[in-house]
Structure I
Amino acid sequence: MLRSILLASVALAVACGSGSGTPAAPAPTTPTPVAPTAWSDEFDGPAGAAPDGARWTYDLGGGGWGNQELEIYTNLSENVRLDGDGHLVIRVLSTPTGITSARLKTQGRFSAQYGKVEARIKLPFGQGIWPAFWMLGTDITTVGWPACGEIDIMENIGREPSTNHGTVHGPGYSGGKGISATYVLPAGQTFAQDFHVFAIQWAPQTITFSVDGNTYATVTRASLPAGTAWVFDKPFFLLLNVAVGGTFPGNPDATTKYPQEMIVDYVRVS
């Protein structure tokens with residue numbers, strides 16, 4: 001992907017000793033399984049209400065987010081609200097002062113380590129529109145990105161309305177070098193026409209990606225470039241957002257229409 005706080009590729013330097021006095025590198029260890037924690041948000045509540053503050057907080061502001069994006073993220077009701085029918089709506093607006101959107105996260109509220117992580121979402125569309133459902137390691141505040149790890153469960157860009165990108169990023173395989181696969185809807189369908197379920201099944205040293213129950217990729221330690229670290233056996237928090245423009249989707253053009261909405265039916269961890 002690509003949907004990162006930085007979009008720079010970071011190389012991991014590996015020191016390789018030689019000679020009889022050099023100890024052998026320790027073999028990777030299998031982490032002890034952690035029982036998944038059940039958690040969900042069904043987005044029940046009155047029309048116009050804010051998302052549950054016990055579950056979600058926000059990233060706010062602009063500045064490009066490391067990807068030369070155009071949007072300014074707010075927590076205003078015109079950009080993020082419940083619709084009264086059991087959905088969360090993230091709304092992208094073009095205003096006289098710029099493009100506004102929203103980015104929600106469970107950082108400091110909830111984190112998961114392993115289990116099934118899924119969301120049922122109807123996506124926006126159009127050149128430069130960049131919705132995502134993703135995860136970051138909770139240690140991002142201490143180790144930074146990409147050492148914290150990133151899991152992109154759903155990532156879509158406007159020029160590919162039928163394609164979902166599932167990606168992991170870590171030290172030595174970040175930005176354009178992330179480990180990525182795509183799922184393409186059949187028969188010319190688009191993700192803006194209806195709701196679809198985007199999910200991972202996450203276990204020690206394994207992450208399996210699916211759309212609507214159709215598995216399309218599994219990432220393991222063996223998937224990573226030689227000499228790089230697997231950073232996905234620890235807690236991660238969740239994010240939902242719609243970005244606009246930037247290095248991955250390109251900027252909006254004359255065909256892009258506003259407002260655009262990402263409508264989320266539920267997010268569940270089990």
Structure II
Amino acid sequence: MASQLVTTIRNLQQRKGRRRRALTLAEGVRLVEEALAAGVAIQGAVVSAALGEAPRGAALLNALAARAVPLEELAERPFGDLADTDTPQGIIAVIEPPRWSFTDIRAAPGAPVLVLDAVQDPGNVGTLLRTAFALGAAGVVLLKGTADLANPKVVRGAMGASFRLPAVPADEPEFAAWARRERLTIWAAAADGAPLTRAAPPDRLALVVGNEGAGVSPALRALAHQQVAIPLARGAESLNVAVAAGILLHEARRGR
């Protein structure tokens with residue numbers, strides 16, 4: 001019979017379980033290390049029998065024990081069945097993800113807000129969070145249709161960024177009202193937009209990137225003050241949304 005912790009982990013692998021419990025999963029040594037470093041509350045963790053055999057794994061076990069985190073050891077095969085990765089690293093933790101609001105996001109010169117408009121792939125969303133954090137964004141707004149912030153694949157892809165960078169789910173009217181209050185200048189990434197130049201970006205910038213196939217929605221494009229494009233080599237049609245966002249954020253930063 002499965003333990004309560006194992007049952008909880010299986011439940012959190014489903015979106016409805018994450019929503020009901022307001023919890024998610026952190027799988028892998030580095031991700032759990034990042035959760036500890038960021039002060040994220042950890043309710044419990046399942047570990048493989050081999051985790052403590054490596055110095056880094058042993059150190060992580062000691063750190064979790066020092067915080068009185070409940071631990072349950074599983075043999076390799078049942079642990080592998082429970083894990084969501086192809087090459088499990090020996091630990092799956094149940095965590096309470098940070099809860100952010102718009103008041104936590106403070107746009108500033110060189111620190112734009114990244115807005116995700118229906119970015120559906122969890123891996124892309126995780127990479128976008130990681131990229132935004134690394135390039136000094138003030139925060140991320142996740143609009144309707146974007147992958148669930150608590151999706152374990154998003155959490156893994158962000159590699160700890162979601163523990164430190166304000167990230168707020170919102171619908172379009174909420175974002176529009178907030179952007180007006182904060183006097184943000186909105187740029188929308190679009191293939192037919194004005195080529196990105198070396199000119200200094202606005203002091204309070206919100207940069208919108210869109211769905212992997214459809215791009216930024218017409219409503220968001222209409223809301224934008226400017227549509228911008230990354231000049232591409234002849235014959236190249238587009239970039240991955242996370243790559244494009246990284247280039248745009250870098251340009252916004254270096255323009256200061």
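Quick check: 0.95 is what I get for FRET efficiency 1/(1 + (r/R0)^6) of positions 60 and 164 (r between Cβ atoms, R0 = 30 Å, to 0.05), calculated from one of I, II. Which structure matches? Before the final figure, lay out the partial values.
Details: I: 0.65; II: 0.95.
So the calculation was done on II.
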Out of I, II, choose the structure whose coordinates give relative contact order in percent (Cα under 8 Å, 6 or more apart) equal to 29 when calculated. I
Out of I, II, which one gives 0 for helix-only ellipticity at 222 nm (-39500 (n - 2.57) for each DSSP H run of 4 or more, over all residues; to 500) as computed from the coordinates? I
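If FRET efficiency 1/(1 + (r/R0)^6) of positions 92 and 236 (r between Cβ atoms, R0 = 41 Å, to 0.05) is calculated from each of I, II, which structure is the one that comes out at 0.95?
I
Every number here is computed from the coordinates shown, using simple stated rules; none is lab data. Note that the structure is a prediction, hence the values are computed from the model and not measured. Cβ atoms are built from the backbone, for glycine too; each structure is taken alone.
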